[in-house]
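Derivation of every value follows stated rules applied to the coordinates shown; laboratory data play no part. This is a predicted model, so every value here is computed, not measured. Cβ atoms are built from the backbone, for glycine too; each structure is taken alone.
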Structure 1
Amino acid sequence: MFPGQPLARGAALPPDEGFTTIAELVRQKAGFDLLTSSWLREASTENVGLQLYGVGMSLYMNRKMRSAGIQPAVVAEHSMGIYPALAACSSLPEAEVIELTWRVGACLAEMGKNRGFALGCIIGLTCEPVLAIAGNSGTHLANHNTSRHFLLCGTKENIETAVAEALAQGAFSAKVFDCDAPLHTPLISELETPLRQILADYSYAEPCGVLIDHLEQNRLKAKDLPDFMFRQLCMPVYWERTYRALVSMGAKRFHEVGAGEALKKYNRWIASETDQK
């Protein structure tokens, strides 16, 4: 399972040669130093730096997992986890995955130069009231991670309104996180032409294993990838559906390949609800 963008860097970076190799690729292809979190060429945003950190950690952990002899039967991805998932499936080389991450991130960051956007993380409410809050505040559902864990996205002002309403309705937690663009919402269609041009610049090999998408839980083929990677930026991530689809396929062991353990936590929550029925 390849997670999306982390909200923050980990306390310490891996001290071994494997991570150093990935960090050098990031320097070469994106002009970003993972060791110091600094831009070596034209500076981009903090969020693009976090995206490169997240992809770098996923690529490093994928190498480590494979060297331990773990060969996944199925690969799943959440949000920008699609990029390192392509390397895991031998659809793109690691260097191109890093370059693609940087180019897409920099393109998306253009939206935030004159406008402020944010994510609202809402925990504790069910889907129906969250969707009502989104409608009331002019925001959009961006992630449906579990039955009680959601992300909304929109302008920062509207997200602050949505978070306040969620707390008033009894949400256990509701927090605002700044972002460069209204990710996983229809507003990204404003950048359709440049984003599709970037995604079309790469030659995607047929994935060497089963690669499951987080929108419709379908198996992705090489011909699907450019269109899927644009569409997923404009639509919500449905992780609960994805996890349930993986279980229905017979998956029993799940390895999170990236920074943190967000997907593991979502999976435990979803599984606990299933066990209670």
Structure 2
Amino acid sequence: MPAGATYLHGTSPTEQERLSLLNRLMNEAALRELALRGGERIVDFGCGLAQLSLGMARVAGRRLVGIERSEEQLARAERDQLLDLRQGDVTDPPLRADEWGQFDLAHARFILEHVQDPVAVVRQMVRAVRPGGRVVLQDDDHDVLRLYPEPPGFMTLWRAYERTYDRLGCDPYIGRRLVSLLHEAGAQPVRATWIFFGACAGQPNFPAFVENLAGVVASARGAIVDGGLLGAAEFNDGLEALGTWAVRPDAAFWYAIFWAEGVRP
């Protein structure tokens, strides 16, 4: 995270476990979309636990540079000879002078939604890659979440969760802006897509999707309730309704991770 940014969910062991679950649900699809050919030199901005970083490094067959501000994240991050993990701010990345403009790919996932000046981060990503190098952004647009049949009170809780981003000066709908951010940062946008993130009752991974969603909201309880965005009873009722909904035979979870890709001219 950049200096001054606040990660809403904290760095507790419970949150680290949730992030590991999220990686297990997402990383295979992300690696398919990246379509690495091997040999790429990669820098991962806001690498977190470095689980996707390691996946990219293994496919590329080359050492990857991962940048992460949080000491707690780095303490629990993957360790491998293919990873060069560095503590630092993504708005002022700890890259050597001879590394700037040399990477084939700069990647960031779930970092721009937590910063107040996302274009500043993307500008650094563009600087990091060579001419023709790729800049790949993955992030959330929380407005696209749909649960059906809708659990009573849960979407009220979800909207309150979105407002916590406003309080921090961040954007809960950053996903729809990714292409514009690339353009503003000096990259040439070349691709927009998304990764489906969801399941329905009857799929083996459905409980894991629900567990992740519940963890997202539960870890924001202080910001929501103490921040006066929702009462404690409403918060509890919404979360309980999610659990009740999760055992319905017709429950469906619809979401997507927005993806934008550009190249340095």
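State the single structure among 1, 2 that was used to calculate helix-only ellipticity at 222 nm (-39500 (n - 2.57) for each DSSP H run of 4 or more, over all residues; to 500), giving -14500.
Numbers: 1: -14500; 2: -11500.
Working through the options, I get structure 1.
For which of 1, 2 does mean count of other Cβ atoms within 10 Å over residues 13-20, calculated from the coordinates, equal 13.1? Don't skip to the end; give the middle numbers.
Working: 1: 13.1; 2: 15.9.
Attributed to the structure labelled 1.
Among the shown structures 1, 2, from which was the value 2.5 of distance in nm of label points 7 Å out along Cα→Cβ at positions 93 and 141 calculated? Before the final figure, lay out each step's value.
Values: 1: 4.1; 2: 2.5.
Going through each structure in turn, the value belongs to 2.
Thinking of 1, 2, which structure, once distance in nm of label points 7 Å out along Cα→Cβ at positions 109 and 221 is computed, gives back 2.8? Intermediate results must be reported in sequence, preceding the final value.
Values: 1: 3.7; 2: 2.8.
The read-out was computed on structure 2.
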